[in-house]
Every structure is written in C-alpha cells, then in structure tokens.
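Please go over the structures that come below.
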Structure I
Amino acid sequence: MSARQPLPFLAASGRAMTPISFVNSTVRAYSDRGLDPTDALQRAHISPSDLGRRNARVTAAQFEIFAEAAMRELDDEALGWFSRRLPWGAYGMLCRASLTRGPLELALRRWRRHHRILTDDVEFSLEIDSGLAVWSIEERRDLGPYREFCLVTLMRYVLGFSCWSIDSKIALARAEFPFSEPAHVSVYPTIFCKDLVFAAPCARIVFDVRYLALPLKRDEADLDHMLQRALPLTVLPYRRDRLLVERVRKLLRDARTPHATAEDLAEALALSTRTLHRQLAREGASLRELKEEARVEIARHALARGRAPIKRVAQAAGFRNEKSFSRAFRNWTGLTPSAFRAQASRIPGGLA
C-alpha cells in the first residue's frame, strides 16, 4: 500500500512487537535483487546486529519506515514474495477497486477478483459456513522462505482494509496457518486472535458472518487520506467493534454465564474492562443494561418452559430479589412474570 514517509522520531515509539524474522524476510528480498538494505535499516533505526538475534523485535513504527523504504527501493510492494514485482501503489489501487456502496462482503469479493490481476501466485476465497465467514488463501506457487511473512501480511492487508472500510474491528474467531508454530508465536494473538491453529491445510481467518453485512463507511476522499499512512493498518489492530453489543449479548445469554462480571466478559473478548465499557458507550449501550436484558431473557425461557416458583427463577437469572426481578421483567416485556407465564401457558409452544 502506498504511504508517505513517517517522521524518523516515530521509530523509537511504541512497544517492540514485530518479529525480526519479518525484517529478515525483507532483507532477503534485497539480497535476491542484489541490492543493499543498509540505508533502509538506518532510516528505521534497526541495528544490523539485531538481524542475527532470533528473539529481537522492532516497533510498528520502525517496521513501517523500513517496509516503505524497501517497497520503494525494490519497486515491489510484495517485497519479493511473488514471481513478479508489484509496483509501488499496487495495493492502493486494489483498495480503490474494492470500494463499494454495498456491504463488506461485496468489497471482499471485489478484493478477491482484482487481486488476481496483480498475481496468480496466490488466490483468495470467501466462504460462509454455519454463521461464520471464512477467508482463505490458496498457495499456487512455492513461496519458499517468504512463506510466513507473505501469508501473515496478506491476511493483515485484507483485515486492515476491511476494518478501516467498515470502521469496525473484526473480532476473529480463529486464525489458521499452514506452517509450524514459529518461535515468535507470542505476537500472533496481538495481530490476529487467541485461537490459533498451525500446520493447517491453508491460511485462513474465521469471523462472525454479520460483519459481512456491515456497510462501507469510507469513500474516495477517505481512501486518499488513509493511503498516506496505510502500512499501520497491517500491523496495529483496529479498536472499534460495531458488533460488540451483539457479542456481549451472546456471552451473557449463554446459560453458563448469567452472572458474568465485566472482568469475565472483557477477558473473553480480549479487551480491558475500561475498553469494554468505552466501546459499549460508543454503541449507545451499557453493560448494566445488557446484563439486565440477558437475565430477563433467561427468565422468559424459564417461565415459559417450567413451573419453578418465580422467586427461584429470579435467583437463577441473577436478580437479588423477586421485587427487583419483577420490576425489570415488566420494563423489558410489559408483563409481570406471573402474567407472562399465564399467557405462555395458553399459547402452543409458549412465548419463549
């Protein structure tokens, strides 16, 4: 993706998370072209001695500076991965070709189609299965020593573009890779998710299919601005999640978590409690309201399907007493628990 040169002082900022192996992969591309990476390394303040340290890391800003310099000097935004170079601006063109007034699914299908114009060494696919979207990469050429860096970056390219285009984090359910677990596996949960599979049949990411229905929020002017600093989208996870409310609802409605605390939910969602509360507020919701809604939902099913005393139903749903339960239940359903149970008993199949 095209990007302008960031200020050198940014190189020292942020946590050093990017594995040195990704830097070494780009250094290899220089070597394969008979070029010297020294100038690019110096611009990013990456010491040549770090290249030989297996566990070395660089910051996102350092890698952004180095990768941009390499793409320009090699005139290859693929950094040596493919059988032919992808000239500077190739992925910017792909982003532009993928913009649409439709939903994310249409943009991703455009991305898949137009990427084949850039190269046929890899091919993407998008499938929908049991409420999940599966984005996969088929390797149609041996990627050799570039394999890990190539597949990880291709996934981050499309994930970064997707999150930016719908202005929402896409919470991955799973990420799979066709190579063995690398020594720097600790960085993978940060750039993908906690549920990781290695030595898989192919590279793929899996996420809630509802993200595909979200409309694109960006236009050509937004794209021009984004492309000035596009590379961070491939490294830094997007924060805002426009499906967070639904994900919290699902967790709370699980019969095993009616009493879940904010800390429990934040951990399950890989967020801090502060971030959880802040993001819910952005979506016009609060954890207190969502927990009450979920408890009422649990109670509705219990009332419609059983004969347990209302006091016991209230306790099972997490309410302190029958009075607070009845008040909350009426606010959400317009009926008292007793009236709801009576009405459900008169309708075949109940109201649940």
Structure II
Amino acid sequence: MNSVKFGVVGAGHIGKRHMEMIRRKEEFELVAYADIRTPEACEVEDAAAYYPSHQEMLKAHPELDVVCICTPNGLHALQAIDAIHSDCHVVIEKPMALNRADGEAVLHAALAKGKQVFCVMQNRYSPPSIWLRELIQNETLGKIHLVQIQCYWNRDDRYYGKIPWKGTLELDGGTLFTQFSHFIDLMYWVFGDVHHIQSRFEDFTHQHNTEFEDSGAISFEFVKHHAMGMFNFSTAVANKNFESSVTVIGEKGTVKVGGQYMNEIETCDVEGYEMPELPPSNPANDYGHYKGSAANHGYIFENIHAALTGKGEITTNALEGLKVVDIIERMYAAGSRPIKAI
C-alpha cells in the first residue's frame, strides 16, 4: 500500500491523538473525520474533510482504507461494523465493545469482509510490561503462586463534569471498561485467561456523577498457571492517581512492576537472575487535572503500517480485544454492582 487513507470518528482528546499519529507518517493520509459537534467545537488543526456523522463520512469517501473509532465506548462496536461493511480496516480504542455479543459481531463482520481489527491496548509496548511477559514466558520465576494487580486512581468532578457521556452505563460502561481495561489486557497478555471469579463492588464517592461502582475487589484463578489472582481497583483516591501495579509471587522469587502507571520495576528478587537495564517508559497521557495510561499510540500506528504492508503482525487483534471484554463482563457478572441513576 503506497498511501494508507484514514478516516477518524470522534475528534476528542483521543481522536486528535490518532490524527496526530496519522500526520506523523509519510505513508498515511488523514482524509476525513466525523463528529457530532461542529468543526469549530472540534478544533481540528487539519484540512481533512468534516462530517457530522460517520455514515456520511463513509458514504462520501469510499477510498478510505482505515477508520479509527475514537467515540464513547458504547458506540465502538456499531461504528466499527459500519466501517467494516464499507470495506475499511478499523482501529478501535479500548474497549472493543461493552459486551461480548457486540464484540463478536465486530469479529464476524471483519472475518466476512476480510478486514483487520486493531484494538488499541498501548500498554503492551511499555518496557516493564514486555520485560514481565518475557519473565513469565521463560519461567524465570518457576511456578507462579500468586498475582496481585492494584489500580488506584483519582476520577472526580474534574473528570466526570466535563464530558456528559462519562459515568453512564450506556456509553461509558463502568470503571473496568474505561479506566482499567488496559490492565485487564496486560493481565491476560502476560498470564492468560482466568476462571473461578468472585467479585465485590462498591461506590464510595461517585453517587452523584456515575451510574456504577468506583471500587472493586476481584479474586480468581489463572487457567494456565493454577495461580491465585487478585485485581483490586478504585477511582475514589483523593486528589491524584496513586498507583497501578502488579506483584508476582513465584517459586523462585518476587517481582513488582509499579509506579502510577505500571512504568517502574520496584522489586526484582529472583534466584540466579540479574535484572537487565530497560529502556525508559513513555510518560502518561496528560489531560490536565488527571492522567491516563502511557503515551504509546505511536507504536500502535507503526504496528498498523507493518501489518497492512505484510511486515508484521497485529499487536492486539480482534480476538484479544474480545477476550478483554469477555473477562470484564465475567468479572461484573460475578458480583453485584451498585447500579443507580444520576
């Protein structure tokens, strides 16, 4: 492919980041974008054609090769399917969908049309994540006994007060989908699938601005390793994000990847193993009052180019994106969520 023509659906923070990544590659061309807001409200710094809906954009530009879906979570699956039916590959921001059935519909549409689905899970590119996966795959820790993931972030009125769809069940979906699906993906990527799930959810500080939980404690067993697993999370942390970490207790030692965004090796105590020097991690995405996961979108678009030109494989394909949705759906089903109206 000499020139890959892109359309972007959704011109918010993430949509603009996709546009910037497209601009940076000589082989890519941003042809058009769609957003329900006016062009003036979108403030897109590009000459790309504007459309008030993704359907109008797809109809006007049959030459598009790839469409990036950067809209509220609850719209991802439907818009991705529309793009696939228009003979486009799709790049879907996390999560792929808000339920397994919708994710399967995306997968089936892609298989029927022979199109690729790139699910954005950029934390896979962080050096500590790559290191941890290699450690587990090489069985450096021996038998894995216990894995504990902790994600403790701040999301208050500064976050939920700015964007109306945030905090709604229909378009947001819940804390695991919006804030912590990246870390569910990392857990699955490193350790594999889980079963025997038990969950408890609470809402401590978000009764007035969300329709769902802000905290949870989830236990399970890893299918492959027969190890105990725990995933504890909260967005009720005061003031600012605290940490995102994974601790692994193994037969031959203990490791912990921590920091605010799983970006630091805090502990590496393994029998007969010397910790290598890792490349530096990229900083977190900065949205002003709050921060998100690592700014690794550049790697995603390098992977898109490699996959479409036959020079590489997709980092996170449709099946893996679907698996993350499946795990989150099962975690929620294993406990009673504090669902309410706002």
Comparison of I, II by mean count of other Cβ atoms within 10 Å over residues 35-42 - largest value held by: I
Answer label among I, II for the case where helix-only ellipticity at 222 nm (-39500 (n - 2.57) for each DSSP H run of 4 or more, over all residues; to 500), calculated from the coordinates, equals -14000: I
If you work out percent of Cα pairs over 36 Å apart for I, II, which one comes out largest? I
Who wins on mean count of other Cβ atoms within 10 Å over residues 51-58 among I, II, i.e. which is largest? II
P(r) over Cα pairs in 5 Å bins from 0, in percent, for residues 91-226 alone derived as 2, 10, 20, 24, 20, 15, 7, 2, 0 - corresponding label from I, II: I
Assign the value 18, calculated as relative contact order in percent (Cα under 8 Å, 6 or more apart), to the correct structure from I, II. II
Suppose you compute FRET efficiency 1/(1 + (r/R0)^6) of positions 187 and 307 (r between Cβ atoms, R0 = 35 Å, to 0.05) for every structure in I, II: which one lands on 0.90? II
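Where a number appears in this text, it was derived from the coordinates with a stated rule and is not lab data. Quantities reported herein were computed from a predicted structural model and do not represent experimental measurements. Cβ atoms are built from the backbone, for glycine too; each structure is taken alone.
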